[in-house]
Structure P
Amino acid sequence: MKKTAVITGASGGIGGAAAIQLAKEGYSLALLGNRSKEKLQKVKQACMDAQPNSDAVIFSLCGDLSNAKEAGQLIQKAVESLGHVDLFLHCAGISHIGLLTDMSDEEWMNVINSDLSSAFYCCRKIVPYMISKKKGRILMISSVWGNVGASCEVAYSAAKGGINLFTKALAKELAPSNIAVNALACGMIDTPMNACFSKDEIREICEEIPAGRMGSVEEVAQTISLLSKAPIYLTGQILTIDGGWC
C-alpha cells in the first residue's frame, strides 16, 4: 500500500523541505497551505519532480487552518483524496516579535490560533481516520522556545509550549490505538520566518550555538524522515534539533 502524508504549512521552509523529502521516498502527499498559493504550487511541482513513483498522488489545498470549520473541511478533503493517512505533519504556524505590553489582542490570538488551535482542529478531524485503521503517526513541528521561552516572543513561546504538552497528552490517548504522537522542537533554522533577523543578529545567535551555525531545512526534513520510520513505541516525546543550543 502506498505511503501517504498530510502536511500543513507546506508552503513554508520546513514544511516545503519535508514535502520534497517525503516525495523522494515515494509518498503520496496532501499539501496544505494558507499564505501563498504561488509558493505552494512551487512546492507541489518540486515534489512531483522528485517523486520516483508514478502512481503517487500529490495535490495542494489552500485554506485557513486557524478557522475550525475550514480546517475540518480541508483535512476531510485531504484524507478522502488520499484514501488513508500514514503521517500527519503539522508545520503550520507564525511568529510575532515584540514586547508583550505592545501586543494587541488580535496579534496574540492570531499567533495562538495559527500555531496551537490549528493543531487541535486538524487532529480532531484526522485522528478518527487513524483510529479506524489502528495505525498512524502524528508529528508536530515545535520550537526550542516552547521548552525554554524567549524574550519578545511570548505568544510564540506559549503556543509552542502548548504544542509540546498537547503532543504528550494526545500520545497517551492514542497509544492504545497504535498511533505515535511526537514533536520536533527546532532551534535556529534558516527559514523565511527567521529572515526578520539582521546579519549581525544571526551572527550573535550563531556564536551561542555549539555547532556554530543555523540549521538547514533539509536537516530538519531528514530528521522528519527518520521519525516517520521510528518504532511506534517512540511516542509522547519532544525531540530537539538545535545544534546543541538549548
Structure Q
Amino acid sequence: MMVQVTERDEALLAWLDVVRLADMDAVRWALGALSGVGEPVSLRRAQQWAARMIGTGLLGRGRVAYRDGSIVWATYLAIGKPAPNLFRQTTRHEVAVATVSARYLAQGFTWRRDRKPNSVREHQADGVAERDGVVELVEVELTPKTWQRYQSICQSHAYRLAHEGIDRVVYFCTADADRAVTREADKHLVRTDRPRFVSQHSLDARGYWTGAELGAGAYATAHGRAAHVVELESSSGWGESTRVRA
C-alpha cells in the first residue's frame, strides 16, 4: 500500500535536513509547530509519524546507550545525504540542538544553520532563529569551554551584534556551562552588549530539556500575534525553503 507524503511530512523532513538528528521529544515539538498549534503533540502521535515515515524509506531510526528512546534522521532517499554516524562525539550535542530548534519553531521562528566563519576569529553559532525581523544567534552548551575560547567567541558575538543585524545571542546550557558562559560574558562584553547576550540553564548533561518550556504563548503574548509562519531553510531535495502557515 502506498503511503501518502503530506506537505507537513516534507516540511519536517526538511527540518531534519537542517538539524540532522532529533529525538522523539524534538519531533513532538516540531510536529506541533508544523500543525500550527505551537505545542508538542503526544509521544504516541510522534512515534506513529516516525513509523509511517520509516515505512516510506524517508526516515531512519537508531538508538544510543546514553539516551532513552529513538533518534531519527532523514534518509538519503529524502535529502540525498548519507545516514549520520550515531557514535560520533558530536551526536549528543546535535540532538540537543534539535531539541532547542523545535521549541523555537513552536514559537513561530524560522530556523537555519549559521553561516560558515570567514576567518579563524569568527565563531559559527549552532543555529539562527528569526521572527518578525528579530534575529537570534542560538548556542547549545553542554560542557564549559576554556576562558581563552570564550574570550574569542564573545568577541565574535559582539562584532555580529554591532555589525550584522543580530538582536540577541541566546545560550541554552547545562548548569556548569551556564555558570561559565555567564562569567565570561560578564568579563568580555561591554555594558551595552551584555543585556543582549542571554544564558539560561535549560539542559541536563545528557542533553535533555529541563528548563521552562518555550511554547508559542510567551512570544505571541508579548507581540500580540496569533498566526505564525514556520519556514525551514534547507538544501535538501524538497527545495530550499518549505513554508507552512498556521
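Highest-scoring entry among P, Q, by mean count of other Cβ atoms within 10 Å over residues 84-91, is P. Which structure, out of P, Q, was helix-only ellipticity at 222 nm (-39500 (n - 2.57) for each DSSP H run of 4 or more, over all residues; to 500) calculated from, if the result is -14500? Only one of P, Q returns -14500 for helix-only ellipticity at 222 nm (-39500 (n - 2.57) for each DSSP H run of 4 or more, over all residues; to 500), namely P.
Taken together, the values in this text are just the output of simple stated rules run on the coordinates, not laboratory data. Predicted model only: the values in this text are computed from it and were never measured. Cβ atoms are built from the backbone, for glycine too; each structure is taken alone.
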